[in-house]
Structures are given as C-alpha cells and as structure tokens.
1. Of the structures labelled I, II, one was used to calculate log10 I(q)/I(0) by the Debye sum over Cα atoms at q = 0.05, 0.10 Å⁻¹, giving -0.29, -1.07. Name it.
2. Can you tell which of I, II yields 9 when relative contact order in percent (Cα under 8 Å, 6 or more apart) is derived from it?
3. One of I, II was used to compute helix-only ellipticity at 222 nm (-39500 (n - 2.57) for each DSSP H run of 4 or more, over all residues; to 500), and the answer was -7000. Which one was it?
4. Tell me which of I, II gives 25.4 when you compute mean count of other Cβ atoms within 10 Å over residues 504-511.
5. When mean count of other Cβ atoms within 10 Å over residues 264-271 is compared over structures I, II, which one is greatest?
6. For which of the structures I, II does the calculation of percent of Cα pairs over 16 Å apart, for residues 208-247 alone return 31?
Structure I
Amino acid sequence: MEKTANATPTAKQTLIGTRVKKPDAPDKATGKTRYINDMVLPQMLIGKVLFAGRPHAKIVRIDTSAAEQLPGVHAVLTGKDATGLKFGFVRDNVALKDKVRCEHDEIAAVAAESEDIARQAVALIEVEYEDLPGVFTPEDGAREDAPLIHDNFPGNKSLAFDFQHGDVAAAEAASDFVVDNVFRPHHVTHCCMGTSCAIADFDHNGKLTIWTQTQYPYNYKMDLAPALGLHPGDIRVIQPPIGGAFGSKLDVYPYEPIAALLARKTGRPVKVIYSREEEFKASPTRQPAIIHMRTGCTRDGTLTFRSADVLLDNGAYTSWGPTIPVIMMRTVSGHYRVPAVDFKAQAIYTNNPYAGSFRGYGNVQCTYATAQQMDMLADMVDMDPLAFHLKNSQKSGEITPQKSFLRECALVECLETAAQASDYSRKRKEYAAQQDAPGRYKKGIGLASSIHNAGGAKIHKSDGIGTILKMDDYARVTVITGASEIGQGIDAVITLIVSEELGVPLEHVTLVNNDSDIAPWDVGVHASRTTFIAGNGTRRAARKAKAQILAAAEKVLGEPAETLELRGGSVVRDQCGTPIIKLDRLLRQMHFQAEPELVMVTDYYEPKSEPEGAQHMSDHSAAYSHAVHIAEITVDTLTGEIKVDKVTVAQDVGRIINRMGLEGQVEGGLAIGLGYALSENMLLDHGLLKNASFRDYKLITAPEMPPLDLHFIESDCAEGPYGAKGISELPTIVIAPAIANALYNATGVRIFNPPMSPETVARAIHERRMQTAPGKATTPSEALAV
C-alpha cells in the first residue's frame, strides 16, 4: 500500500471550546433561507380560521352557506367536522369547537384559492352566540359556584401535584425567622418572529405529510393522530427552518389539525398561517400562577423549611403549561439545603388563554419567589445575601429531598465568581445606605440564583436519541439525527463533534434532521437536553465510525490501531502526528476491496436518568446546573423606570463546546428574562387580549440590552459530551429576581407581581414614602419628585 511520503506532521488540536458559526448562518444572513411562510406547493389552497372573539358562550346557530357559495372557496368546516377528535395533554381540546371557552377558540375554517378569498369567506360565516358567565382568575374558578368550563372536570380542576419531605411544622416551630409572601407571575407569550403555520397534504394512500414548525416531530405524530382519527404511522412530519420556538412548538395546536382536516376535505394541500394579531391571541403563553411561599431559617442563617402552595391559571384547555410544577417543586425542594419541604399545586380551568411550554418551564415563576425570599431572610438575620447563600449551598455529591444527585455542583463557585466580578458586597452596602437620601436616581445591585436540569428530564418513557452516521468515498460525513434545529445551535454542536472525532473539516459534515420518515427517533427539543443528549449520541456514533476506520487502517498499513488517529483528513501516527494515508483514499480502499466495507454506523443513546415517579422521587435528569445573576440598575424614582446598567452571569456549563453558541444562548435567554422582568405583559380584560401587537406588547429590543459580563464555570460533567451540560434555560430563569432584589437595594420596595413596569415601581415607591412619612399629606407627584 502506498503511504503518504514526506508529509508535514499534524499537531494535536481541539475544536472543543472554540467559536464555531452555525452552518445555516450565511443563508439566514443573506435571506436565502426558505421558511415555511415562503413555501408554495402545487395546487395549494389557503386556510383561514374564524375565531370566537369572546371568552365563554354557547353556539346557538352557525350558517356557512354564504361562505360556501363564494367563488374560489373549496371547503368550509365547523365543529361537527371534528366531533370526537380530541387531543391535548388530557384530551380536552378539539380542532373546531362546539362551545366557546376562550377568545381564540376556533369556530370554523375555510380553504380557498387565495388568502383574500379565504378572509372574505370567514367574514361571511354567521354565528349566533349565547354568552355565558366567565371565569377569569383561578381563585374564581375554584369557587363552588363557579361556572364550569368543561362538564367533565368538576370544580374546574385540571392537574394537581403534591410533594412533602420532612416535618414542616416542626421545622417552622424551630425557625427564628419566617417570610410569608404571595407572588403572582403573569401572562407572557413567546413572540416568535415566524408566526404559526402548517401545510398539510395527503397522498393517494391516505398518508398525511405535514410541514410544521414543531420542536418534537416524533411524539408529535402520536399527539396529532387522535385529532384526525389517523394512525401515527400514517403521518410524516417535515420541519422547515423554524423562525423561533422557545417551547411554543412543543404540543399540537388547533391550526395544525385544521390544515389537515381541510386538506383531507379538499384533496389538495392546504396552508394555514397566522397574522401577527392572531399569533398573539392564539399562541400558548407562559403559565401564570399564584404562589404562596413560606420559608424559614434560624438566627445563624440556616434554612429550616420551605413551603409553596401554587394555584395555576390553566386557561381554557390543558397543554404543557399546567405540568410545570414537576420542575417548580425541584427548585422549592432542591435549591440550597432545605431539610423540610411542602409543595402543593392545583391547576384551575379559566376562560383565559391557555399556557404551553416556555423556556424556563416553571422555574422562571418559582425562582422569582425563592430568590426574593432568600434575599429577605438574609436581611432579617442581618447577613450579606452572598454569605447567606454560601452558608446554605450544596456541594458536589449531595442528594436533594427528591433524589436529584448533584454529581457536579458548582453553586459555590458561581456565587463567588459573580460576586467578585461585580464587587457585589461593597456596592450593595453602599447603595442601601443611599435609599432614603435626597436624589431622583437610585443605584441598586441584586443577586439571584437557581438550579435547573442540565441533562434532559425523563418525563417520557425514553429521553434518548437515535443517530446514523455515514461516510462516502470522499470522506464527506452525513449525520442523520433526531435532534431538531430550532435556532438553538445543535447543528453547529453536532458538526463540531464530528469534526473533532473524525478529523474532517467542519464544511465536510452534512446534517439531516428535518424529516420523520428519514431520521431516527428523538423525544424533542426541551429540558436543556439537546447538546447533552444529541452531543453524546453524535460522539458515540463518530467513535464507532473511527474505530471501524482505524481497524481497516491497521489491516492496510500494518500498524496497530491504538497507535493511529484521525487528523486533518488523514490517518496519522498518534504520537508524532505524521500522516500515513489520506482518509478518502482509505475509505475507497475499504469500499472496493474484495469484501467491501462502508462506514455506516448507528447509535441510540439513553441518558442515565430515572422516570418521574408517582411520588416525584427520582434522579430525573442526567445532570443539574446552577447559575448566578447579579443585576446592577438605576431607578428613576419619579417615573419608576428601571435601567439595567450591567448583568454579571456565572453559570455552570460543565464544559464549553461551542463558545459562540453558548454566548448566543445566554444573551438570548437573558433578553427573554429581561422582558419578563420589566415590560412584557399580556393585558387581559375578562379574557380578551388588549395588546395583540408589537406596538403595545413591550418586548426588550437591542437598545435595551445591558452590558453583559459572562463567566462560564467548567465543572466537567461526568455524563456530558466532553463534560458539557445543557445551558439554555437558566439565563431566562435567574435575571428577573436579580433585578427585583436590586430594586429593593435601591429603593426599599419589593415587587411580587411582575413585570416591574414604570407604573408599578413608581406606585410602590410612592406607597413606601407615604408609609415612612406618617401624617404628611402629599400628592403622588410631590412624593415622587424627591
């Protein structure tokens, strides 16, 4: 065999921890990416939906005759066309309704030759309603005399959760200090740049192909099937490039079966796409809640107990939102050493929009409460909050009351790193001393922390992923994976790992992951799992391929496989890096030898995690991570406006895989968290959304983003790929309570009901001043102009 002669040795290098761009970045930046709204199939019709526009009503009469007679209309469907085709987490939803339970209920749908004709047809449908009394808060929904939203859910009760550990009563009796507060996390929505859209088409065998932006294509088939009366095996899911998800595409929503029902009725492909106003009204929300939390400690600052009684606004139907207590209780019981815990949650149906999955999945709401109460207890025992947090922090190897094994716990390192980088303790003391001094503008600094699963969460029978890896005769690699790319950057991670293991250029790796008929199973993008799970699956597959290649090289070269390595597109001697044979040449030799051999391997990786047990006692994630945020703010005490001057972040990432992607995920997560903290709020008036536009729904945009000081703690996770952990949700979870604690440091006021809007903050400052100046009569403007 001819070997490579006089070749320059290839030094050992690694891509792990470097900055790698997303493979799809150039096309997105230049406008070449073809999103689902750009797609047009032959003979495709356009579907439009008639929404109820009222929160609770009987449908007395519906007349579709005028719409059906409009030229260009091919189908009109109503609730009678979806009878019995229930779907959703507890099978309480249908694509088209026979009763109105919320404003965006889908009453009828049309398919027409154009969007204009479809819109005209919808306007021609006549519906007579009989309005019913509504339920707009979970407290009202829980009353004995409350109107029933669903006849088969007595008391308007949806899901319930319960966990106890230790003797809470005894722990409270032993407490020197107890804080007792009610927090009301609010309605916000995902605000994806790409609005909801699906295209459905049936073939001559009755198999459905649906193009949709789902982030869990394989379980999606199982969830969509009952909405159509189909077998899941007769559904093919194709994912076009996704214009944002953040959890909003983790369920089946009515527009998707509506597209399929219209396609089946017409025999032609049908596209349903929402306008921006429809997107605001019909998309899922973050789960709102009422959290009654109590936490105690002893005089020396040792936590004694934590209890939480949570009432969830289920909305009109049950999606994934009301399941968030599964994660909330993990924070209540497992963030810091808490010897006694009592957690209860009940979801109550209302006539409000219903909640789905959203980045941070319950931990955003829960941490807003736990982090403020930690700050309040530190104040009560006269301790620096940093010292209070450190005193109660877990160390590596500890097990929480719910049996989460904190194999690598970098909480202390995160606290110390963030505090030192921001000069937290000195600034906090300085700013507190200026609270009541003259001056309109006040500075504040606040610390918050949280825990989150960082290796998936076994809420399904499997949390694993399938991977197929093949190499052609020219050393080009194709990875066929179940891991969906929804903008989070798994495409870059997989490409980087393959390049690292097989020694091929990044641009020689192709990813196939958008077709359920081609790629193997994966549970979906959620639970900060994809880099951890798909990264492990890819690495395992690549190492199988490498072992096959090096075994073949041993036969060809006569050198032991354990002395060989793949680098720079060649087989090299591991110790000196001297190239021996080009990889593509070896692959062709393997292919065309007497006994042909192709490099094509499969892998199914299942993480070492346990299913969520009936008593919520399990090590349900293969890894856990912590993050600490320190927010520095300036408060205008006249207007109540909060300007975030700087955010210092310290997060346990296990090990950095792609630094560019990691930074992007932290920055994006912070933007969502900042909006939740300061400005975003769905303004509902008796179930009707009043601010269904970007003009009125106040997103954080680039000019409002503060300077960020990012510190990544590498704890080297034993189970993660190269030691990495999942990272994407903690940046959203921690920032809001850090700002809330900074607001207290600056002004002495606390906001338990986000967002901390200028109106809310100004009112709280005024009320505090009235309380601290008894007998002094002032107008609000006089009080705030100090």
Structure II
Amino acid sequence: MISSFRINGVMLLCLLQMIVVPSMGQIKWPAGQLLPSFPEPAKTQDLIYLREATSRWEAEGSSLGHGTGRLEGDGWLCQTSIDEPNRHMVYGPYDTSVPAGPNVAEFRLKVDNNTANNDSIVDLDVRNATTGQTLAKRTLTRRQFPVASDYTNFTLPFTMPAANQSLELRVFWRGTSYTKVDWVGLQQNQTSAEMYLFASLKGIVNKKQPRIFSYEGDAFAEGPYTWLESLGVSWSEPADKWDLITKYRNEVSGLIVYDPAQIHTVNLATLLAKDKKALIASPDLVSRLTASPYNLPVLLDLRGQFSSKLQVYQTIYTKYWPKLDHRLLIGLNPDAHKSALREYATALGAAVIWLDPKVAGESELLNSFLASMPAGSNVMGWWPEEQPGVERASSYGIATIASDYATNLTMHSGMPRKINTKPIPPKPVLQNKIYVAFILSDGDNLQYVEHLMRKLWNNPDRGSVPMGWTLSPAMLDAMPGALNYYWQTATANDNLISGPSGYGYAYPNSFPDQNSLNQFVAKTEEYNRRAGFRVVTVWNTITGGINENVGQSFAEKAPSLLGLTGQNTGGGLTIYKQSLPGMALSCNYCTNEQAMKDHIASASAGWDGNSPRFVIIQAQPWTDVKPSNFKNVATSLNTDYVVVRPDHIFQLIREANGLPINPGSKSTVARTDVASESKALVGRGEIGLYPNPASSELTITGIAENAEVTVYDLTGKVMVSTTRIAPNQPVLNVKNLKPGTYLLKAEGKESKVFKFVKE
C-alpha cells in the first residue's frame, strides 16, 4: 500500500522547483500603454556598482605641454597660416598611476570644417614615456569628424606593459585645418568594457525578473541604497560583481564581441543580445569570459564587419528594424552611454541608434526610422544635441522620453502600478496681491527623477515653501513605484506637475498635423489624470511660446488641466477657447537666487496694488537650485507678494478671469459668456460696456459723472494708461490693443472692474 504513494524523481524535482524558485514573468506591453511593464522584481536585489574610472587633463592646463598653438577659451587652438605645423600641439601628462593591462585613451577635439576634403588633420598616439615605446597610434582625417565646430571624442585602446610606467598622450598637428583640443583622458583598467558587459547581464537577467540593481552615481546622484529603501526592497552585495556571471550562467548563452575600431557596433550588439541571450563583450575580456569558470562561447564577432558608423545603423534599419516593435527607438552614444539605459534596451531588444539630425546621411536615415513609427511612439535615451533632436522627432509627432542615464528602469518598471494621489489643498483667497509660483524644471527627464530629484527631495527646506516639481507622466509605466513614493511623501507645499510638454518631451508647435497633435494631447490627458498632474509645462524650444492651435488642442483634449506654462519669457497670459489659461514664464530657466529675484522684480514693475498680478518662475536644478533657494527668495519678498503652488496660481488666474477653478469636476459651475460678464462683474448691472467684443472703440454706459478708467492685461500690466471719461462722451479708444481679453477699471465714487475682449 505504501508503494502507491511513491512519487517519481522527475515529478519530485518539478514540485521542488515550484517551491524554491522565484516566479518568473515576462515583459508586457499592452496596446495604448506608452512603455512596457516588467515582471515584479525579486524581493532581494543583487546590488553592484558600475563606475568608470576616468582621468582627464585639460588641454590648456599645467599638466600638458605644447609645441605649437595657443590658449583660446576652453581649449588649445592651432590655425593654418598662423601656428607652426608638424609639431605636437598637446603632450603629457606623464602620469605613472596607470595600471598594467588594457586601457583606453580619449581625445576630445574639433575642427571648423568637416567637408572641404579628407586630408589628415592630426595624429593621436599613446606613448610609454619610460621606455619610449609607442603603444597605440591613430590618424584622424577631416571627414572622421561627424560635425563641424563641435567637439568629438576619439578613443584609442592600448595596453600598458607594466605598472608605474609614465604615460604620454600626444596630438600631432599637421597644419591642414583649424583644430582645437578640449582635453585628453584615460579610461582605466577595463572599466569601460565592464560597463557594457554588466549592463547587458542586467538586461538578460532582468527581462525574466529584475534581480540585479546597479548604482552608477556621481555628484548628482541619490546614493546606492536610497531607492531600494524607498521602495521596500532588500539587497545583498556580492564581493565581486563577476560572481554574478557565474550565478546567472544558465540564463546566458554566450558572447557578442563588439569592434572597438567601430564603437557603434556596441549598439548593434545591444539590439541582438536579448534574442541571443548574449553578453556584450570587449575583445579585451574575451579570453577571461571564454575560460573557466564562465566558459562562454563567442556567438557573434562584429570585428571588421563595418567600415563606418552609418553602415552599422543602415544594417539595423534594413535587416533588423522590420522585425522590431516600432513603438520605441532608443538613442545612446556608445562612447558615453556605456551602461545606464543600456540594460533596459538590452532587455527589450530595442533598436539602439546614435544619429545626428545635423549630419548628412545620418539625417536621412534617422528620418526613415521616425517615418516608420506609429502615432504615440517614443524615442528614449537622448540626442547628440537637444533642440535638433527633439525638433526632428516632434516633426513626426513623436515625443522624446529623456532617460539616457536612467540606471534601473528594468526594476522600476516592474513595481506596482497603483498611484495614490492626493487632492489639491484649498487655494488661497484671491486678493490684490502679486502671486508668485516657483517651478523646478527637467522632470521630463527620467534620470533626473531617479537621481538628482531624489537627492533634492531630502533637502531640509522642502515643504517650507510652495513649489512645483516637474515629473514625467510616463513614470506611470517606467517608474510607477517612484511616482507613488513622491506622492506619498509630498507635503502640502509640494505640487507635482507635468514636465515638458506632456507625456514626453516634445515641441507641440512642430507637430506635423492637427490630428497627431490632438492624439498627443489626449494621451497626455489620460496619463496626467492617472498621475495626478493638473499643470503642464509646455516647451517649444527653450524660448518659444505656445501656438494658438496648440493651446486650443490642450483646451479641447485636456479638460482636467488648470493651466499651461510657456517658455516665451514675459509673454503674458492667453486664455485658449475661453477655458484654459496659458501663462508665459517670467523666468524660463533661472540658475540662481539673484536671477529669480531680478525676474520677479521685473515682472512686478508698474503694479499699482489695485488688481492681482501673477508671476511664475522656473528654475533649473543642475546649478544647485533647490528648495532652500526658493525659500530664500520667498523670504526676501515683502507683504505685497504671496508665494503659492503652481496649481493654485492657475486657480487664482481662473478666478480672476471668471473661469471654473476646478475644471473637469462635477461641481464645476459653468462660466458666463463674455458679453454678459461686463455687467456680472459689477454686481448690480447698471454700468455696462459695448460692443463686447470690441474692435476699435469701447463705450461705457451708465456713468453718472466723470470717471477715470485704466485697462490692464490679465497679468495686471497697464495697457491703456488712466484716461478720464465723461458721461456725454463715454468712449475709450482700444484700437492699438492686441486681440485678447482685458480688464477695465473704472474709478469715480466707487471703483469697479469690468472684463472685455479686443477682437
């Protein structure tokens, strides 16, 4: 009878695996979701550190010598017909701390013309000054510089034969072109190769279940344990991160070897790694990885297969792109983005490119990628330059979700998606005051949200002054746990709002047609409602305003919004479709306290205390602007000023202009039409304005005696100076006013305010 309960060995093994092995999921990307969701992370993460050990010497600094050329601004310059050719323009620094073994030298240079010919410009070399041996050499020709008048980094791998040898990096100028050197540097001890390697290991492992968490922080970062603690995740730290290759060896099939001579093959390897279950390997690491205990075979060797950067990306487009999900394109510079977002790109098997819209050939290929992407698609990572890249994507109706140095999106994307938002606190009472709102910019950038903002969130003065924190609505998919953390720890003075220009960074003015714009705005509304954001900062370049059709689209398709900010400093207030306020910032990217004070003073000039005025200051965080600085500026203001949250300032603007203060809610009271408002604002209706709207003249009826009238725009700025109006000639000339909505203040025995529209 006992034998009837016997379980065979295979069945027992399966049951044991069900008990002891953590559940593995798969990446999910439903239709209508901006970005994919990853499986739930393991309760305990393997924490590793990925940092690149780099030394750098400025070309104009005392560590380097010069045989020709001269100091100019930020570098060392040589010019044809001025400086002596065929000499070393830079040499040094004779550093003896370089470890033995593989290393990579870096040279940062620029030329002023990259198309005139393909002459040799400079010779780069790495020299062992102790022995006199040249360790590596490379000649740069004019056309190897991808863009003129902009610095480019060139790398030169070499092997230092022994420790304590003197390193010399040299740039030999041939005299054929304007050439400027910014700096020379050294990536030490295989650290660059390890960054690629372990980023790909994270991607391969975490696509099944996020189990590896890396800290890659610099001075702007939050600390190695901060997010793990904030999200309630445990961790262990392996003694050597290489032990993780052994730990997860059964999930890795082999290696893809990239070509250091054509570094853009790293991006091709990133695309291919997911399906091949392969790690991205430098040739310098192959012997170690193929030997015990790893025993990883080389599955694909990309060395010598590509003669140019463009050939790499053309291959991606023609051979691999047709089979990939076109909802996402990732931009990563293989010379700079060695890890960070590369783990996410590896896990997804997404197309990874680095194409410059300003470079012929690259521009056309980039257009081919963008043109084949459906509505609602996104570019993640970043661009060679901000404005040309964002502008190009926007022209195809595609937003950019800045994220190139986001380090753990595979883990963040697997956190629970429920966001517990908080209601808006009651707004202040509207008075004749100058209302000031502070906004900290750059929250569209997921790396900022992950790193510097999390650091600033711990500032001791957070919560002591009302301010707006910009965030990305795409966090609902990419970082839901982090978004929920910010909500749950926010004080009543912390207002979470949408960064530019909605669910992703885009220039809405540049969208190709109204339909794609409306789709972008509607999706932004959907994500903002779930994220709890009621204000959107709209960018159309760093200084551009909001086109009328763009404002109207937000008014129609985003009914829950309280307001928009525009980057056109001092551009005033516009009300779109008589329902949505758009307010130009008084400072669009302030860098310090004094700049904020100066812009507040400028925006307050001419205020007479008889009506409210509204000032919005946006500061950027990369120059150490933090809550303490906003507090200091707020403390410096006198009692004429009231500092409020951004959502409150738009509620006050709405109240001052007869708009619902809580649009989209069931309790909203319908606003009166413009023609009747001039009497409604008076209260008794015995005084009126007509015609309203007016084109050239405005008649004021019901005046019993002489009155003084002044016209203001909606920010409180005087547009028509005080004018005396008599009952027998109650006409005011408004011909020179620009079309828009204005306030007219009439003063006699009583003081009354009316609203009118100039056509």
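1. Working: I: -0.29, -1.07; II: -0.33, -1.06.
Derived from I, not from the others.
2. On the way: I: 16; II: 9.
Corresponding structure: II.
3. Values: I: -9000; II: -7000.
Computing helix-only ellipticity at 222 nm (-39500 (n - 2.57) for each DSSP H run of 4 or more, over all residues; to 500) on every structure in I, II gives -7000 only for II.
4. II
5. Working: I: 20.6; II: 26.9.
With respect to mean count of other Cβ atoms within 10 Å over residues 264-271, the highest-scoring structure among I, II is II.
6. Numbers: I: 31; II: 45.
Working through the options, I get structure I.
Just so you know, all these numbers are worked out from the coordinates, no wet-lab data involved. Predicted model only: the values in this text are computed from it and were never measured. Cβ atoms are built from the backbone, for glycine too; each structure is taken alone.
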